[in-house]
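A short reminder: the numbers here are calculations on the coordinates, not readings from a lab. On a predicted model such as this, the values are computed, not experimentally measured, just so you know.
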Structure P
Amino acid sequence: MPLSDASAAQPSRPDSAAGKIPGLRWWIIGLAFLATAIAYLDRLTVAVLAPYIIAALHLSNLGYAGINTWFLLTYCLGQSFYGKLHDRIGSRRGYASAMSLWSLAEAAHAFARSLSSLSVFRFFLGLGEAGQWPAATKTAAEWFPARQRALGMGIVNAGAALGTAASAPFIVWLALAYGWRSTFAVTGALGLIWAAAWLWLYRLPERHPRITAAERAFILAGQSEDERAQPVGWRRLLRQADVWGIVLARFLGDPVWFLYLFWLPEYLYKTRRFTLAEIGASVWVPYLAAGAGSLLGGWSSGWLIRRGWSVYRARGAAILLATGLALSGFMVAQARSPQAALAWISLLLFSFQFWVNNVQTLPSDLYSTCAIGSIAGLAGAAGAGGAAILTLSTGWVVDHFSYTPMLLATSLFLPLGTLLLALLVRPRRFQRPRPATGSGGII
């Protein structure tokens, strides 16, 4: 709320006493973190209960893949739409509208009575969740200077890992204690509560009534000179090699994450002979490792920038390190014990989140905030499209062969994505931040 005249007349009064919130950007990105966690909790219910659903509905693996493909179809098509929408109406209304849509769709799953109705609800869940990543990327760009932006995205990405890790024990507990319908009702309600909190708190930093003057200056001083430039149209963006580098890298990279997101419980159940209770007790470990990768990926490139590295070199070094670690995917199929397989999967998902956190930050390194939502939407659509192709392919391959061909093939996806980034993203396009004032800590 705006300050009263009386409070404005007392400049010596501390910010906190005048209704200001020190370190407000961390509260903002914390809400984006929670939104990501809720999104992954919502989308994973079917995956965690896949052994039961496949048996109850007498589905083949290709049939189960079809359920997830309905989600991925609108998740793919909707990201470009939401990216442009967020650039037009802003992160506040755009993020809240996306969350509200997918939360209502999630709650509606409780009323599913057939495979057809479940597919319809998954369709609308994917449409709403398509707005998550474009909004989160734009939020990090609006609220963080360049040297902290990858850390901001790392916090958001950690929400994906936390939501994924928490989903298995939480969903299994709810399903065993209260039945599967309770899961959808509870998670749907969580999203609607979040949307109300977001609408109450979020504004742009330059006109937020609760931001301190020091933090506003720190954020704006650390952004590039043309950070608030005019919107850029899709036609112009699609003529840029840098944009194609990001889009194609996500097309190859994101399917790695979705392979283990949708198929890990079923893989552990069928191939590694886990029970549902054992899945709930252990499947969170790889996703916890993914959360660590998100935070360390963002922190590492930011640390290098503070040490004097250029943004291009810092992001590149982090991406190359993660690419090398991602070769651990080759070892998953070769593991002789379930524990070894989980360990290799954990390292792979750690490396993926380390990698994608820096790739997701590239649009804000290259272009103004008015184009970030659009680029993030295009990249997210490409990633979801690649994931949809891989999901259907996995269903067919597993029905006819085993998981091994898919595990081996996807081990090459991150190296190929990194190669495309190296060929298409040009160092001279990276924006130069204005010299930042103040410390890099919490203001």
Structure Q
Amino acid sequence: MRTIGIMTLGCKTNQYDSQAMAQAFQRAGYALRPFDEICDIYLINTCLVTGTGERKSMKFVRQALRRNPDAQLIVAGCLAQMKGEALFLPGVRLVLGNQNRANVVELFEQAEREGKALCAAGSLKKAAFEPLDVRAMEGRSRAVLKIQEGCENRCSYCIIPDARGPVRSSPLQQVRAQAELLGRDFHEIVVTGIHIASYGRDLDENVELIDALEAIGGAPGVKRLRIGSLEPKYISERVAERLSKIGSLCPQFHLSLQSGSDRILRLMRRQYDTARFSRAVELLRSYFPSCAITTDVICGFPGETEAEFQETMDFCRRIGFARMHVFPYSEREGTPAATFPGRVEIAEREARARRLIAEGKEMEAAFAQRFVGREVEVLVEEDGCGYTREYLRMELGSGEPGQIVRARVASATGPLLRA
């Protein structure tokens, strides 16, 4: 039996796609093995949202070939979509973009029969949503459900609209059916996509994201529903009220900030300002008083002054995030921002990121402290720890993976809770 090892970089959407491809290979009779073992085939599902993601992707390609020089490689995902045949390196048999993942086995075996590298990374302009059959998430207590693909926002720093194509949504009936299947085996479903706030805009059903969330949250067996990254401008009074009526919804909301300076937000071509962001947070906290608000921030965007970076620091403190993902700005060839004047030196970008990360750690610890003495609901993971509905990690010491338990928080060290 031939073996395959899979490495996934980047977002939860990539995790979902990788699991679908893993299951396709298993159904075809291949044996799934850890990526760090010697395998006949390696699949690297790549990321290029930052320069670091691209470098890591190529590092794993080279690493696989060193481990087994005779291995056949599949390079998939965003880097494959953008680079295409430029990735025809020694050992690479298939370059697979962000479509045709359901046919990964057939395409790989065709390339082997023909004895040459095959590129399946065509234009996404007229692509439809690709339904992928994911019935399990390897080694996880929760399932990921992708309901949407693509983005049309065209933020000035982002290459993803080119790598992922236009907005494509899974029909609501299909979303509901998939949730019912996953609800048989998993208590928690994480809803993901490239820009889930745009869900439904390409469908003729007159549906939007909140309709999909209500369908998933109401599916039999689904006890916890978690949402991926949201656009701040999507959160209105109407949406917040409907969210509050989904009993299974976890009160953790990821709103991407990117900058706390309105001038930098305009340069980034984000479709909100700090006042609109604050209003979204205010609405969510009014309906979910103990909710976790998490975010992403970019430091050192072209033209960002020290004073504007300080605006971001001050704004983040005022919001009081439960967790922040902080990145130094990374140029992406082909984006408008890559040509903007006022380039911030890399060392300064990294220094600003370190300062904001330190602030973020203090906010994480302060948020966790609020739960000391409370009883919380925890979904148990494989290592005897678990996550609360607010996505705080908690040491339990016991419990079956996939089980939901009640536990009292005895203490908190940094962001980590202890039962």
Structure R
Amino acid sequence: MRQSQLFTKTRKEAPKDEVAKNAQLLIRAGFVDKLQAGVYTYLPLGFLVFKKIENIIREEMNKAGGQEILMPSLHPKENWEKTGRWDTMDDLYKVKDSSERENALGATHEEVVVPLAKKFIHSYKDLPFSVYQIQNKFRMELRAKSGILRGREFIMKDFYSFHKDEKDLADFYEKMKGVYKAIFERVGIGEKTYLTFASGGSFSKYSHEFQTATDAGEDIIYVCNKCSIAINKEIKSEQKSCPECGGENFEEKKSIEVGNIFELKTRYSDPFELTYKDEDGSDKPVMMGCYGIGLGRLLGTIVEVYNDENGIIWPEAVAPFKAHILAFYSKDEEKNKRIVAEADRIYESLQSKGVDVFYDDRKDISFGEKLKDADLIGIPEVVIISEKTLEKDSVEVKKRGERQGKLVNIKEYAK
């Protein structure tokens, strides 16, 4: 993409009502736009990052055997009444049409996926299976002050598994821990993300969160110094030792929750009478698990982890582009022709090799402004072509986050 053709622009200042660093940087760099508290538009650069994250998650869900579907956002009140959550879920958006019919805007999809599964589960031969979607969610969030980490409308991957007994569910649940670990490693936050024990509520002793350590975190976790498994703050008072290894020494860290997994068991099967015929002909309840990741929350967490005083530093796997070509034009027309020619050649050569490239070909922007924009946007590799580099038949290649670049022979780079 040529930067001169991008309809959005960078900003020197973030909106005064944004206190979260993720939103400040993403808005300034032109990745997102704020419509209202907790509601954001993904702009071209931001949507490219979003799609990279989405594709990584989709690949790992498919590897785990998940089948992708897309469920409605508008849910009948009756379904939520069956599970008891119509009156107990405080952040549920409720809408009423002109005929007084009431619906919920989907905050999660157990109330939809269970009756869907009931239409296809009849016997033990139909189990196990799992489905997932990547779709909008709506929650009446009263504390929408953390940028895209805590939204009122957001996109989530929710994955649901169906099993004939607790052992099959437990085995799959363990498998999903590894799947989630792979996702967080691929997007660049694996080393800072901890499998964290949390309360399982009424249907399991524990559930698990995946918490990424960062000073911007709203949560507190306690990381076991022996095995690096963590416990969240809500269960630490009653869990003195590590549930994984028995260790008793912990390090307190601030963190952001980037994913969670639950053994639902029959919590949602029972209200909808979701059962199957076992081999002996008896009716048995279907066991369930659910596994969620908020894509915007994950994107915002990456920004909170990877930034400096100049802007964002994207991990290569999720960066909107791999390389950012900066053409610094000369006042000498002949030298300028060569700068344009070489910059165009490198841009086209990289594109022909399948490399995603952002090309700052803007004519009316100063040397300093281009460098500031490049630092703010945070693409992993910056390639500078100028009168000075061409005097040495070179380009300057600089990694984002590193102070010093290196000269590379212009015929060798992107040949």
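Out of P, Q, R, which structure matches 28 when relative contact order in percent (Cα under 8 Å, 6 or more apart) is calculated? This figure was derived from P.
Suppose Cα extents along the principal axes in Å works out to 70, 46, 40; of P, Q, R, which structure was it derived from? Value 70, 46, 40 for Cα extents along the principal axes in Å corresponds to P out of P, Q, R. Given that helix-only ellipticity at 222 nm (-39500 (n - 2.57) for each DSSP H run of 4 or more, over all residues; to 500), derived from a single structure, equals -10500, which label among P, Q, R identifies that structure? Clearly, the read-out refers to Q. Which structure, out of P, Q, R, was Cα extents along the principal axes in Å, for residues 91-210 alone derived from, given a value of 47, 43, 28? Of the options listed, only R reproduces it. Supply the structure label, taken from P, Q, R, corresponding to semi-axes √(5λ) of the Cα gyration tensor in Å, for residues 131-378 alone with the calculated value 31, 23, 16. The value was obtained from structure Q.
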